[in-house]
Structure 1
Amino acid sequence: MDWVRNFYSCQNEWFGVYLSDINQRHIDRVALVDSSFKLPHSRLLELGAGGGQTAVALAKSGYQVSMIELLEKSVLHAHKLKKRHQQSVQIFHGDFYTIKLDKQFDIICYFDSFGIGEDKDQVRLLQKIEAWLAPNGKVLIEIGAPQFWSEVAHGKTTDLGACIRQYEYDFEQQRLIDYWWLKSAPQQKIFQSLRCYCPEDFNRLLEGTNLKVEHYISGGKIDFEQFSFIKKVPLEEAMTYFALLKKE
């Protein structure tokens with residue numbers, strides 16, 4: 001997992017990816033949490049929260065929010081953002097694989113980057129999530145869909161202006177490899193590598209825990225021809241999907 005800090009740091013340096021204000025993407029996440037749980041005023045933890053945009057938006061919606069973020073620059077932005085929006089968000093700076101928290105939460109959310117590391121790392125994280133979850137607590141995890149990335153996105157290249165983004169797929173390891181490089185420095189490629197899971201494989205990760213899947217929710221997909229995002233697609237066509245878990 002050596003790529004993690006370098007990849008997300010470069011995204012911030014090149015594009016300020018996690019340094020924006022709240023936008024529609026974060027508001028859509030709040031709507032998804034609201035519709036999935038119907039538990040306003042709950043204690044909520046967001047993992048890998050970036051610059052705090054979703055966390056602050058959730059706080060504005062009435063949740064008691066805590067967040068964990070690895071990058072110092074993103075953490076500093078989250079502090080500025082919660083002050084700008086006059087919201088109370090507890091911010092933990094650290095690695096969610098190793099951080100120790102002495103509290104429990106009614107809801108835990110992980111958007112966008114599940115699949116860092118190997119299966120054993122996902123199991124370790126799910127065990128930590130179980131420990132952080134209050135009795136009858138709920139979890140929302142966004143997971144990369146192997147069918148989309150292997151069949152639709154494999155080999156796709158996108159021009160982002162100053163930067164090029166290219167998706168590849170490791171069929172043997174079932175991993176999305178997401179390359180970025182500046183046009184001015186093509187030799188300096190960065191990448192993220194995320195394990196994709198079909199629902200059946202994700203269920204196997206839960207064995208030995210008290211976490212159970214209630215249902216799955218489609219996460220939409222990119223239309224590479226029109227370069228647009230389609231929010232509502234059948235689960236089998238989605239680029240990501242959400243696993244809604246409960247603690248038994």
Structure 2
Amino acid sequence: MQQTFYKYQGTGNDFVMIDNRQQTFDKNNTKQVAFLCDRRFGIGADGLILLENHPDYDFKMVYYNADGNESTMCGNGGRCLVAFAKQMGVITDKAIFEAIDGLHHATIENGIVHLQMLDVDVVEKYENHVFLNTGSPHHVQFESQIEDFDIKTKGAGIRYGAPYNEAGTNVNFVQKVSDAVFRVRTYERGVEDETLSCGTGVTAVAIAMHATGETQDNHVTLNVEGGKLEVRFNAENGVYNDVWLIGPATYVFEGTI
């Protein structure tokens with residue numbers, strides 16, 4: 001069986017995109033998803049995303065991690081799916097779509113996608129880290145120097161350790177550059193390694209930095225290994241709403257496999 005695919009990346013976070021509006025893709029075949037994401041034997045990607053019809057909104061997003069399992073929200077994946085939906089003629093410059101964590105609004109102009117994320121009303125602050133959910137769970141911790149940091153080893157230790165254990169978490173290591181600029185490196189569960197960028201991760205970092213007083217700004221720049229992302233939000237009485245993830249979403253290539 002031949003499968004047509006499209007490849008997109010958002011600040012180095014890359015995805016296999018499949019137009020599944022005709023429901024031709026076997027969504028229960030986790031081995032096939034993992035194969036397509038395999039960088040040696042398949043196409044290669046951090047995840048696979050299906051574009052599907054929705055009865056009430058522009059489209060539906062179905063997201064799988066590289067291990068083949070359907071997963072929680074992926075911010076960069078959502079931004080890339082908006083760009084893909086535009087390429088497919090599903091939208092022009094605005095979208096409302098449903099993902100696993102609910103509805104998302106988005107706009108796209110000149111390859112830059114603004115994606116509205118979930119409101120966040122719980123930010124758990126501990127002595128050495130912050131934990132919050134931005135559509136996916138995120139552990140955020142400061143490090144004085146992350147240039148030569150062993151992200152995979154340190155990240156895996158936290159991802160599988162207490163209190164996260166079996167469910168696990170994504171892990172973000174943060175270094176402050178200036179009041180409104182932070183450098184971020186992320187260990188992503190499901191990929192089980194460092195990714196060049198994580199959209200829900202930088203959203204979590206921006207909110208965590210504000211909640212802990214590391215920044216007073218509500219528009220934060222995050223330097224990731226694959227480029228630069230921005231997060232904008234409102235903060236009222238400990239609740240973060242009108243949260244937007246902003247950055248490029250780039251078409252790479254397409255083909256059949």
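Have a look at 1, 2 and say which one yields 0.25 for FRET efficiency 1/(1 + (r/R0)^6) of positions 51 and 163 (r between Cβ atoms, R0 = 30 Å, to 0.05), as calculated. The read-out comes from structure 2. Comparing mean count of other Cβ atoms within 10 Å over residues 75-82 across 1, 2, which structure shows the greatest value? Comparing 1, 2, the top value of mean count of other Cβ atoms within 10 Å over residues 75-82 belongs to 2.
Which of 1, 2 yields 3.9 for distance in nm of label points 7 Å out along Cα→Cβ at positions 27 and 131, as computed? Could the numbers behind the result be given before it?
Details: 1: 3.9; 2: 3.0.
This figure was derived from 1.
Have a look at 1, 2 and say which one yields 25.0 for mean count of other Cβ atoms within 10 Å over residues 11-18, as calculated. Answer for the origin of the read-out: 2. Source structure of the calculated read-out (relative contact order in percent (Cα under 8 Å, 6 or more apart), 22) within 1, 2: 2. Have a look at 1, 2 and say which one yields 2.7 for distance in nm of label points 7 Å out along Cα→Cβ at positions 91 and 123, as calculated. Source structure: 2.
Assuming 3.1 is distance in nm of label points 7 Å out along Cα→Cβ at positions 147 and 211 as calculated from a single structure, say which of 1, 2 it is. Derived from 2, not from the others. Source structure of the calculated read-out (helix-only ellipticity at 222 nm (-39500 (n - 2.57) for each DSSP H run of 4 or more, over all residues; to 500), -5000) within 1, 2: 2.
Assuming 22.9 is mean count of other Cβ atoms within 10 Å over residues 139-146 as calculated from a single structure, say which of 1, 2 it is. Mind dumping the intermediate values first?
Working: 1: 22.9; 2: 16.5.
Here the read-out was taken from 1.
We did not get these values from a lab; they are worked out from the coordinates using the rules stated. The structure displayed is predicted, hence computed values, not measured ones. Cβ atoms are built from the backbone, for glycine too; each structure is taken alone.
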